[in-house]
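*Asks:* Given below, in the form of structure tokens, are the structures.
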Structure P
Amino acid sequence: MSRVEWNQARVLLLDIEGTTTPIDFVYKTLFPYASRNVGAFLGEHFADSEVRNLVEELKAQNEQDNTAGLQPPIWLSDSAEARVGSAAAYVQWLIAEDSKCTPLKSLQGKIWQRGFASGELHGEVYPDVPPAFARWRGQQREICIYSSGSVLAQQLLFRTVASGDLTPHIAGFFDTQTGTKASPESYARIAESRDRAPREFLFVSDAPKEVKAARTAGMYSVLCNRSAPTSGQQVSSETIHTFVEIFPS
């Protein structure tokens, strides 16, 4: 695959963690915030039907993890207080395990929503992201996001970056409701949902297995390695280090 071939792509499909956004922001800001606040959030919102449904999904996941011998925290259901405490402890365990399970991601998004609304949290992207978004939109290309984080969490992040709201640039958001990111079928579904052929997409991610899955589905795909290239390192069509390298003009 050469970079010239990318010119056929009309849609940029972007990962978040390690691609548009520093990994440290996710692991040192977002995850700890959710872990610290999950107990209070569940206590305040346990009567909400949507939150209760997420707790039931988490309970089912806890049972699966226990059956698989993963030794998750014990789930107690003899009272509402016990259920809240069990759910909170299990969520904290899942966060520590870097789980991608959908109910966890949905609950995290709700917790982060409060943090973004209060001003405790602000979205963070690499400096080259806002100008790249503007450049690609000026080229009449679409921008979509595909992340394991919930659609709500994605929107909150891009809406609150220091340079201003980036969501007007973004045509679509996709999360694990679409499917796992290592599955080629997920990328085929995304293409179908946008009424486009897979070959019209360029997928960018820091995860090699995701890059491979997108390529298997028929998309152009490239690995994003945010580490600065070493002196004399050969430029590869398989890897980019900055968004400046993607459709520069």
Structure Q
Amino acid sequence: MAKIMVFQHVPYEPLGTLDPLIRSHRHRIRYINFGREPHATPSIDGYDALIILGGPMNIGQEENYPHLTVEKEVIRQAIKRDLPILGICLGAQLIASALNAKVYSANINEIGWTKLSATQNGKNDPLINCFRRNESIFQWHAYTFDLPQEAQLLVEGEQVVNQAFKLKHNVYGFQFHLEASLPLVQRWLKLPQHVQELGLDNAHQRVDVIWHDTLLHMERSLSLSRKVFNQFLHLLPRVRRTHRFSHRH
């Protein structure tokens, strides 16, 4: 049974579709909730994998959110120990920043469903090879990252190019939200802070468009989610099953 450390930044950005998959593999989850404990200093000792979720804060705001610095150090330690790592949105940016790659404003807010395609490296990757060309994937971000040194670009977008990368054989950063389920997207579209991001003048119109697209693309997204995240979980230690034998007297 593997133990997974999960960095969570806000309650409305959970594991999403990852949660039931992790539990079906019988792995254990320990949340480090920086929203509740901003000064937590977790240690990766005793853990088999690390997952870093999204959040509204950005790289460059370490003075206001000192846990970002703590997280980057844990990421570096996990990489040194060759642990599987998955970063989603802010999580991917944290991995990039931990490895001295630049994270910066994308000069565009990618919110809603965008077309993404696997690169040649992505087509050969066990997690991403299920991606077809121009997959519609859910996004909610305004920052992007340069690729860390020696990382491979796996997924690219038309407006924001760097969408997913892989380092070594088991460190993945996804800018997009493949963990988003129908209830989660619905929740995000109702959050006051998200409505503000959409622009108060036309927020309701944009919400309607995003929800229409969500109903159109969610089935495919959930299928990709299961395939991609199950492959990531195969990188973790397998559950040891004990067999009981009956003794006849």
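*Asks:* So if we calculate distance in nm of label points 7 Å out along Cα→Cβ at positions 48 and 72 for every structure here (P, Q), which label has the highest result?
*Replies:* Evaluating distance in nm of label points 7 Å out along Cα→Cβ at positions 48 and 72 on every structure, the highest lands on Q.
*Asks:* For structures P, Q, which has the highest computed value of mean count of other Cβ atoms within 10 Å over residues 40-47?
*Replies:* P
*Asks:* With helix-only ellipticity at 222 nm (-39500 (n - 2.57) for each DSSP H run of 4 or more, over all residues; to 500) coming out at -10000, pick the structure among P, Q it was computed from.
*Replies:* Comparing all candidates, it corresponds to Q.
*Asks:* As an exercise: FRET efficiency 1/(1 + (r/R0)^6) of positions 80 and 184 (r between Cβ atoms, R0 = 41 Å, to 0.05), calculated from one structure in P, Q, equals 0.80. Which structure is it?
*Replies:* Clearly, the read-out refers to Q.
*Asks:* Can you say which of P, Q returns 25 when relative contact order in percent (Cα under 8 Å, 6 or more apart) is computed?
*Replies:* The read-out was computed on structure P.
Laboratory data are not the source of any read-out in this text; all were calculated from the coordinates shown. Not measured: the values here are computed from a predicted model. Cβ atoms are built from the backbone, for glycine too; each structure is taken alone.
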